[in-house]
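Next come the structures, one after another.
Any read-out appearing in this document is the output of simple, stated calculations on the displayed coordinates, not a laboratory observation. Not measured: the values here are computed from a predicted model. Cβ atoms are built from the backbone, for glycine too; each structure is taken alone.
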Structure I
Amino acid sequence: MSISDKSISIPFLKLSGAGNDFILIDETRLDKGIRDYDEMARKVCNRRLGIGADGLLIYKTHDNKPFEMLYFNSDGSTGGMCGNGARCIAAYYFSTYGKNEKEVQFTAFDNIYTASIDGKYITVQMIEPSHLISNLSLNIDGNILTCHFIHTGSPHVVVFIEDMRNTYPDIEFDTFNLRNLGKRIRNHEAFKPLGTNVNVVKPNADGTIHMRTYERGVEEETLACGTGAIASAVLSNLKLGYHPPVTVHTQSGDMLTVNFSRQEKMNSFAGVTLTGSWLYHFNGIVYIDKENQYTGSNYLSENTIEKLHKLICRQDR
């Protein structure tokens, strides 16, 4: 980590899991720790004046486990666990530090998680869902909408498309504006002060589901959500009788697999795992402006210029 008068240069990786994209910073490779990761998340995740991502992953050392994961939403908040982020940071561990390992335990948000690798797929054992509330009736601008709430590491509302059509008869799953509805539910009085993520689910006859998610902290629809996939899968089991493992089709076109067991007497779920593929996109150096809410620098290091010139020369040939 080098420091100029007004900026800090930090190495990063860009990864994604089922369409959720993340910036990963390995704190163990920095000369100095960083205090304000929340502010950094807002800068580097900005899709116009930064790198652009749904969230920021921080890989940290831990006293008792190989590593600790910190996660920050793109708005700088740290409201809960990120399932796809956990899969991506585990993939980074297997690719960088544990090349001959098939399983690793790590900590995140004061919980212990276990991740395993099988070819291009990463599986993370997640915490047990809690705080299940079925058949909530929400007043959305004078319309009553039936939905369900569950906490799967982050708070989630699940709305099935048929329940939505009882309230909004002409709605089409693939084309309706989730941002508008998601924002209203996310900020609803019932979920204050922390708010909630919002998932709309379309069941399929083959026992799979399609899911669209409005993510709290991103404040937009995202291409996938790991904890949202878990919420949607367990509610599909509870309300529709779908048997695990449940395949979840995401907006990116990728699929996530959610497995679990259900204790029917208590309507509780255990042994929850989230499985899916991941992608490494690129790595580089990001310049963090110390004074403004964007990334960038007023200078370019000689090393960077030299590398750029070599790249241009190779392309000219």
Structure II
Amino acid sequence: MNGHQLKVFGGRSNPALNQSIFDSLYIRPGSIEIIDFSDGETFVRINENIRGADVFAVQSLCSPGNANLMEMLIMLDAFRRSSAERITAVIPYFAYARQDRKVQPRVPITAKLVANLLAASGADRVIAMDLHAGQIQGFFDIPVDHLYSAPIMIEYFKKKELKDLVVVSPDAGGVERARDYARRMNASLGIIDKRRERANHSEVMNIIGDVKGCDVLVVDDLCDTAGTISQGADALMAAGARQVYACCTHAVLSGPAVERIEKSGIVEFVVSDSIPLSDKAKGCSRIKVLEVGRLLAEAIRRIHENASVSSLFE
């Protein structure tokens, strides 16, 4: 048992998720003041004593990503300068995760930069959920606990009793994730072979695997403009799928995403609340939101008590 007092503070990016975590832990929110000056600078003040405490800072790095990232860095610095014993950055959605390697000359590896900034600002540990690439954990020189929404998603879809289920990866990079879903749901595996011509644009080429007459579940870690998932759903229906469901952890849903989902062959698109939905997305009847606050809260509790986190997913 950790002898230091547990303190959990929430940033401004996702208040509803913050509250879900507080409620699941049966604790009151840490008292923190965050304001923006007229020139746009962010100011943070901790309104309670945290000397020697085990502090967790919760902040999704969703849109506006740069502002929310800067807010998190300033929070971490405030906790460090207030003599917290240990500081854990809880990041349900980790921004810049898609910039995890050099795909062309003279470009940055921004995911590594963000990892460096978090550690330099005072984070002793990081909790992240469904990183775009698992190897991003190696960008950190501090411990990283990588959580997965898969148990929550799988439990939801098992209740639907889908028939002749095929779990499909929307691209080659997501095959490992789709294979894990397929194994846990006793389903077949399929892959959408696509060619991405430029950022945020994709072209579906063909379907690898037999989906004719089957229920299909397309599994991804995040959905940005929904071009890949909507085109993929249409291609699956054209290949003879009976009905197409989709799920992802991080509902970025920028630009024309909601319209594309509404016009696609997707029956239901299930997402987590790691990112708060826009009003337009909330009004889309095809989008279903599952809560991950209890999962994050349990990870926080286990880390505070020095218990196993990996056993959550066994």
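Say we calculate relative contact order in percent (Cα under 8 Å, 6 or more apart) for every structure; which of I, II gives the highest result? When relative contact order in percent (Cα under 8 Å, 6 or more apart) is computed for each of I, II, structure I gives the biggest number. To which of I, II does the computed value -9000 (helix-only ellipticity at 222 nm (-39500 (n - 2.57) for each DSSP H run of 4 or more, over all residues; to 500)) belong? Comparing all candidates, it corresponds to II.
When mean count of other Cβ atoms within 10 Å over residues 57-64 is computed for each of I, II, the one that comes out at 22.6 is II. Between structures I, II, the calculation of Kirkwood radius over Cα pairs in Å, for residues 41-152 alone yields its largest number for I.
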